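Q: Below are structures written as structure tokens.
None of the figures in this text is laboratory data; all of them are computed from the coordinates on show. Not measured: the values here are computed from a predicted model. Cβ atoms are built from the backbone, for glycine too; each structure is taken alone.
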Structure 1
Amino acid sequence: MDKDSSAAAESALSCSRCGKPAYLQCPKCAELKLPREGAAFCTQDCFKASWSSHKSVHLKSKLANVQSEQTQDGWLYCLRKGQTRTSELPYFDWTGALRPYPISQRRLVPEGLEKPDWAVDGIPKIEPNSDLQNIVEIKTPEQIERMRETCRIAREVLDAAARVIRPGITTDEIDEVVHQATIAAGGYPSPLNYHFFPKSCCTSVNEVICHGIPDARKLVDGDIVNVDVTVYYKGVHGDLNETFFVGEVDEASQQLVRCTYECLEKAISIVKPGVRFREVGEVINRHATMSGLSVVKSYCGHGIGELFHCAPNIPHYGRNKAVGIMKAGQTFTIEPMINAGVWRDRLWPDGWTAVTADGKRSAQFEHTLLVTETGVEVLTARLPSSPKVFPWLNF
């Protein structure tokens, strides 16, 4: 805390806390060139007593400057599922501490790259009316081989994203890594422009359950972030996601992430011909509730292959009414979303970002699976080269 200039001494301001004449000014406010009104204090004691609330002024100033710069460079907030942009933070009854930040312009994909039918105009054409929305496809050996190749690329892309996650990196920078790694492998990032989704992957931080849009927010120490990657290559999609720790994470968040990982592993362990799809939710629900956690009901696992999303529908919660029995040659995802609080979700004004209704944290893990004659093959399994980011895994 510094003594202000002699000019300040000549015309004292009122103390921001008690209203007495004030000749001391917050040095951080002076550094940021903020108005002296609201930054003046009569004593060190008043300054210290006000610090917990006063320091938010600095954060708001920095955020305003960043957002101003980004808006000038074409960074804007997302609305209407990606179809609209605005320079103003949308109004919303936010459930937690997280807020959307502006997003960058859509990334370009090279000419000549094989693309899904929504790449140009944002509208899937084959998928919604396909018979495979009602019939679970049995893949041919040739389709399965393409799925293996695509899923391995998707795994390598997610691993590339995992290696850059640290405090200070933005989720937009993670999206850039995913985008470039996908293109370098000859693939197309499936989420890009799918129903107008504006980015190449989903980055879901803290209370975001799924479909978070990469933006200008920097990850901070203690965050958790899920990165959801899907790659389109040789006419098929490969889909997976993992939730990562950013720096030092609290014990409750560590337990949430580990339990979610275990939920997926336990669900995969029952996959084999003859098992009912509805059993997946029973296994996941049992493990989550034993840990005092809840299972999201609004989003499910799905069939995948030449279509991004198709039958079967695989709920992750108990007492579900999923139809059908697993058969060799089927490919689908299991992707449980587990919440620290209530299972219910809310949707942000961008039309994509699903957050927990109570603002508590959520975690998710996902694999693309192939049902074999004797069990299951995890097509997006971790590789020997995958980064060692989960302390509970034995390598």
Structure 2
Amino acid sequence: MGAEEPLPSKNNGDEGVKLKPKLDVEAPLVLGLQPAALVDHVARVDWSLLDQIPGERGGSTPVAIGELEHILSELRAHILASPDDPLPMKAMAGGSVANTIRGLNAGFGVSCGIIGACGDDEQGQSFVSNMSSYGVNLSRLRMKKGHTGQCVCLVDALGNRTMRPCLSNAVKVQVDDLTREDFKGSKWLLLRYAKFNLEVIQAAIKIAKQEGLFVSMDLASFEMVRNFKAPLLQLLESGDIDLCFANEDEATELLRGEQNADPEVALEFLAKHCQWAVVTLGPSGCIAKHGKEVVRVPAIGETKAIDATGAGDLFASGFIYGLVKGLPLEECCKVGSCSGGSVIRSLGGEVTTDNWQWMYKQMQSKGLPVPDTTK
């Protein structure tokens, strides 16, 4: 398990064991809350497989373990080979928050840790191995008896992704697992909205605010916004969310039913409740607001989308790097555009070494400060 070793926590039973670094290190600057660890199975597939799968194409619909195993068993018969990516199937640590903090740590040199739980199974070992190999601090990750969450990410010929997560039998962090010590000394808490994690999210936000952390929230998916809008609005209206990321579909879903439910109106709505509000617009770039300042930044034009998985997650990595560095709002968006562009050049939410180098060149060409990842 690399640089991590299990350490019995002070709790017993379901609380599991924490993974403790062998050397004491400073608190990570950025913490990601992902209650259930997740392993992504990413594959490029033909249209016929997507036609067989229930739920909306392009969305993220939870499935039971039987359905997940059925999709996995069908994958090989529907794989699309690509000259741009020699590996048509990959498995890696996944989940929006994991993608963002892995990118922040690996590509931007910002120290990150994860609060969550993984199972004591093969998928759990895979999650630990992948995240620790990129230097993410796992001392707040608990290993519990049981299964680790999995997600099938199906990518079509145009690079669009359809996700089917299976978390119904996955172990996860509970409210009682959280301690103030987990948050002490950090500056940011990143989380993703999810109704089934709402109690843990609320508890984590409360502690984070007591410890003086900024809180960033991603709106997850248009289905999550559509189906669980009331608790989401309560979170936003609490004033405890400092930074909110939404893509175009999530933003318009937030205001569905109102006369002008477009991304610009949604940005204004989010900015009423959050210090920073960002709406990503896919190939059209992004819009963002902080105070009275509103900016619009185009997407990186010099890249071909192999797989859109992780584009929003890595955009968040770049944007938060910009905030940590004290960059102006427009430059935060430009860095986010560069990092979001880097991940779509290959399969999955994990940026390759070559694509990090591509990103650094893009940043240099735009006069943006290139991170020193050698520290």
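Q: Any idea which of 1, 2 comes out highest on mean count of other Cβ atoms within 10 Å over residues 152-159?
A: 1
Q: To continue, here is another question. Out of 1, 2, choose the structure whose coordinates give log10 I(q)/I(0) by the Debye sum over Cα atoms at q = 0.11, 0.19 Å⁻¹, for residues 184-319 alone equal to -0.47, -1.26 when calculated.
A: 1
Q: Let me ask something else about it. For the read-out Rg and Dmax of the Cα atoms in Å, a value of 19.3, 56 was computed from one structure; give its label from 1, 2.
A: It was calculated from structure 2.
Q: Then there is this: When FRET efficiency 1/(1 + (r/R0)^6) of positions 128 and 312 (r between Cβ atoms, R0 = 25 Å, to 0.05) is calculated, the result is 0.90; to which of the structures 1, 2 does this value belong?
A: The read-out was computed on structure 1.
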